[in-house]
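*Asks:* What follows is a set of structures for review.
Any read-out appearing in this document is the output of simple, stated calculations on the displayed coordinates, not a laboratory observation. Only a predicted model underlies this, so the values are computations on that prediction, with no experimental measurement involved. Cβ atoms are built from the backbone, for glycine too; each structure is taken alone.
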Structure 1
Amino acid sequence: MAISQSLLINKSASFREPLYESMRKSASAGKMKSAFLCHSHKDEAIVKGLVVLFEEAKVDLYIDWKDHTMPDIPSAETANRIQHKIRTCDIFFFLASLNSKASRWCPWEIGYADSSKKSIYIISTSDGRDTYGNEYLQLYPRIDEGSTDTRKALAIFEAGADKGRWLSLDTLD
């Protein structure tokens, strides 16, 4: 299963800059978990939808293009800052999409996170034609939509599992 990109694009309509800034402050104060979001900058709309979904789960997403301290032109300094953010965030999320699959930075970032022994979760997406998050990404737990008769929310599924547990601060390590 994968999260529909159209769902995320619809959720992005609820994205508000003050919401994102308040999440950053709550994470700094230890009220939320922080997660480095590995993604392609071309996926801005679906990233904004994820911000909205993860705010509901009390998880702050670090998004590099929202970080005003990042260099304007990618360089070794950019890579150093990304390494620092991966190390200091509690969790690492990889947003799997056609764009992240083609990115030069995304494979490097997940490789660095893996070698740093970070908790890594894959967020597979579907664009209606294809599902993204295959091959070596299947080694890691994934975050997906879960549902029961009475509830629909994000859930964590261990690699290869069909049954998961609801996403919350306690289920993320």
Structure 2
Amino acid sequence: MLGVGNKFPDFDLPSCDADNNLGRTRFISSTGESVVDAAEKETCEDKWHVFYFYPKDFTFICPTEIKEMDRLVDENVHVVGFSGDNEFCKLNWKQNNDIIKDIRHPLVADTGLILSEKLGIVDWNEGVCRRATFIVDQNKIIQHASENALDTGRSVDEVIRTLKALQSGGLTACSWNPGDDFVG
């Protein structure tokens, strides 16, 4: 699995955006370009990024995570969710699932699991990507990487806490939260 200090790989993949439009979402680290939806030309070049991967659309755990990951939008972060299902599946799922129908970030189709394979997060026995989370800084460098077993959801509160700690610019103790003193 790619980890801290590695550049996040480039991608240009089909997606379903917040307004249920089909398009493409790309992240080009070599040029410094990151775009939420190429059709909208919304750039995120100076933002931190949270890229999270989930096994499949139309499942039970995944929509609970997707809804909670949407809270990261309020943290002024470029948030993108990925699975191996295609963009049409994502559109249909969003239109028919009350839990995720109003999310404000794109769901991206990593069909063929090519990006997931570059990241080292594919469960080949199940044919899906694992539940992985990457926090990437504005220089496109991975600052946090984690993964859970397929049957275990993530804590978005911990993702937010970790993001804030990474952005703080100081030495943060265990369970540090914004407003806490730095150590050292």
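*Asks:* Identify the structure, out of 1, 2, from whose coordinates helix-only ellipticity at 222 nm (-39500 (n - 2.57) for each DSSP H run of 4 or more, over all residues; to 500) was calculated to give -5500.
*Replies:* Details: 1: -10500; 2: -5500.
It was calculated from structure 2.
*Asks:* Can you tell which of 1, 2 yields 2.8 when distance in nm of label points 7 Å out along Cα→Cβ at positions 79 and 151 is derived from it? Each step should come with its number before you reach the end.
*Replies:* Numbers: 1: 4.3; 2: 2.8.
For distance in nm of label points 7 Å out along Cα→Cβ at positions 79 and 151, the value 2.8 is produced by structure 2.
*Asks:* Quick check: 5, 19, 26, 23, 18, 8, 1 is what I get for P(r) over Cα pairs in 5 Å bins from 0, in percent, for residues 111-158 alone, calculated from one of 1, 2. Which structure matches? Mind showing how you got there, number by number?
*Replies:* Working: 1: 5, 18, 23, 23, 16, 10, 4, 2; 2: 5, 19, 26, 23, 18, 8, 1.
For P(r) over Cα pairs in 5 Å bins from 0, in percent, for residues 111-158 alone, the value 5, 19, 26, 23, 18, 8, 1 is produced by structure 2.
*Asks:* Still on this structure, please answer the following. So Rg and Dmax of the Cα atoms in Å, for residues 7-70 alone, computed for just one structure, reads 12.8, 38; which one of 1, 2 is that? Show your work: numbers first, answer last.
*Replies:* Details: 1: 11.0, 31; 2: 12.8, 38.
Clearly, the read-out refers to 2.
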